[in-house]
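Some structures to go through are shown next.
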Structure 1
Amino acid sequence: MTDRIGAPGTGISRREFLAASGGVGTAMLAGCTAGGRQSATNPTVGEPPANVSGSDGKLPYTSPPEVVQVDDQGGEVTLATEQCRHAVHPKETMGGPIELPQVWAFKADDGPASVPGPILRTTEGNDMAVTLDNTDGMRPHTVHFHGSQKTWKNDGVPTTTGIQVEPGEKHTYSIPANVPGTHFYHCHYQTHRHIDMGMYGILRVDPRGYEPADKEYFMTVKEWDSRLNRMMAGGDAQYSPRDRNPDVFTINGKSAPRSFHPEDGSPIIVDKGDTVRVHFVNGGYMSHPLHTHNHRFEVIEHDGGVIPEVARYDQDVTNVAPAERRVIEFTADADPGIYLLHCHKVNHVMNGDSYPGGMLGAIVYREAMDSDIFGQLMEYAGYDGK
């Protein structure tokens, strides 16, 4: 378990966050809300427990994704799935609450189930033994890894390999880390349904001699048609992939303002002068043009391929197609404050009929975390600084 704050990666510690924000709770404005209107299709249920990952006798709640250092485990990792509820935004602020009443969440080893799944991190030249443990499962699954040149039988596609992991079974895939970069993994059994139920995650293969940035974060974007999740939970909903109409839009599984939450969300927390590297992965079926406010960046890696320096240029929007991966890098050189990062299909930045929300995150300077406006955002996100 990490004590890092913000999106998965190398952010500041919880202690540093509380020191910089003055405890947050003391700066909050009592009773603030930001528009509670929601659409008729907003997939809402009750609020989760305070720790978000608890259970109230129904399905347990998911936790935020963790980074698994596979090299430190001898190159071995076990993935399993768990039926969970997923609190996209549990508070009655900015179009919430929003909940997916059933997801199928990956978990690694003894870690918590999460949507997206755990980030598997290894080093170029190493081999991974990835065991898919379906002994407690209710349906067949597989795991397919993008960005690895592997043998035929390890491709994770049941139609062409004849291998699918049935309930009660285990299967180990041999996955060589021979293509450095940021990649995508997902279940490839009934792919259209299983990805949309939450079975996806990031594989990161660091090149030999990798030099990390001052701050490094991983962000998976995805759109959801909540009718599928409600139908699978036994609700009164009908869904067909031919009629897919997304109504929930997330960064690392959360919609704004929950995406601003320092422990359950994915703020990009920086110090003035930092070099910041963000790994974007699209786990959905639609393209998402991602825009940073007040920060110009370079795309330094695309689907694992390093962009030569001569071909890089400054930009502030990059389109990320389904399953595509882009790694951007920028310098935190703006006036210290709070700046948005969001999909520029603006209807994706909504919770039902409420704007803003959805696929919306933030670049937050440490110097701005003791401001009243940051405290207000934390209240909207449901963070009390305790």
Structure 2
Amino acid sequence: MKDSSDINAIVGGYLRDLANAQASPQKAFGYKRAAAAIFDLDVPLTRLLDPDGNLGRIAGIGPGSERVIREVLELGMSPIVEEAVEHSTRRADIHRQRTLRQHFLSKAEVRRILSDTTLGGPALDQYLGDLQMHSEWSDGSPTVMDIAAACIARGYHYAAVTDHSHGLKIAGGMSMAEAAEQRRAIDAVNGECGDRFRLLQGIEANIDETGGLDLTAKESATFDIVLAAPHSRLRKSDDQTDRMLTAVGHPAVRILAHPRGRMSGARAGVAANWDAIFSAAADAGVAIEIDGDPARQDLDYTMARRALDSGCIFALDSDAHTTAQLAYAETALAHARLAEIPADRVVNCWPLDRLLGWLRDRSLERRS
């Protein structure tokens, strides 16, 4: 496994710490905005220094944030931030939040990894389709035709629209009547696209507290692909191994989506014996997802490597809620490359015939 030395993520983390140490909401907002701007830069901060060591102007960066940036670039840390944290009444919480930002990649680091020819793992031109995204039928904004057009523009051979199931009301989960209507819309899209592109109808089913899904067997069978994802008990420290093993063992499930349910700086997600879960997924032929949403990045490359060593196959997905967010799949690819996952172990790199065969019978791809 390769590691990442991501200067933009490091600087962004210091700025988040400084924001969290502020008593003034206005100052906190400014530092949070600066952290987000650094995280979203296309290039490493070191590339923005002129020959005299001066930092070029960056939108969203004020004088206070620039001083922190300069300290980190020169010293590898920020005395300004460390002092502010030390004197903050939220010191313990700030240190806790630092642990919740581990192994998140900045946009610049994602681009570096994708262009690094010394790395193994799947390349952009091997990625044939995205298998998690959301449309106007749940909590996304695009139509299924918008999605198909955007995926074709990205060179994909196929994709799956995976709106939320009816049990997740907070995300506008689809009723089964709405799912039937969506199926007709997807069939119409496929009729227009012909052989050049295939849009699958999937569903992101909710994993309940016992590991069951909010779909019956009959309901699950109406979809081309079923993803199962945890959306509750994501801040609890109790062991949830049995819950996740039950979900992986469900016969309808093909992908365990954003498996931990972690969120940058906010929550660690499901606490469990993940090596046992990865082993069970490998035995069942269930793919483990790397969700490329920048706030999720779930699994990260360190966990993905453990899943690979357990014999797992993987799905690398954007979790897009707009067509622009389809680019988030690149973050998933970057984690897969750092984990050195072979393209043959990535379901998104399979030709459509192999993908459809696995969707019909997941045991075809289980660990031998």
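Starting from the value 17: which structure in 1, 2 was relative contact order in percent (Cα under 8 Å, 6 or more apart) calculated from? Of the options listed, only 2 reproduces it. Looking at distance in nm of label points 7 Å out along Cα→Cβ at positions 98 and 322 for structures 1, 2, the greatest value goes to 2.
Among candidates 1, 2, the computation of volume of the Cα convex hull per residue in Å³, for residues 10-121 alone that gave 136 used structure 1.
Once FRET efficiency 1/(1 + (r/R0)^6) of positions 178 and 346 (r between Cβ atoms, R0 = 41 Å, to 0.05) is evaluated on every structure in 1, 2, the highest one turns out to be 2. So helix-only ellipticity at 222 nm (-39500 (n - 2.57) for each DSSP H run of 4 or more, over all residues; to 500), computed for just one structure, reads -12000; which one of 1, 2 is that? That value comes from structure 2.
Each value in this text was obtained by applying a stated rule to the coordinates, not by laboratory testing. Note that this is a predicted model, so its numbers are computed, not measured. Cβ atoms are built from the backbone, for glycine too; each structure is taken alone.
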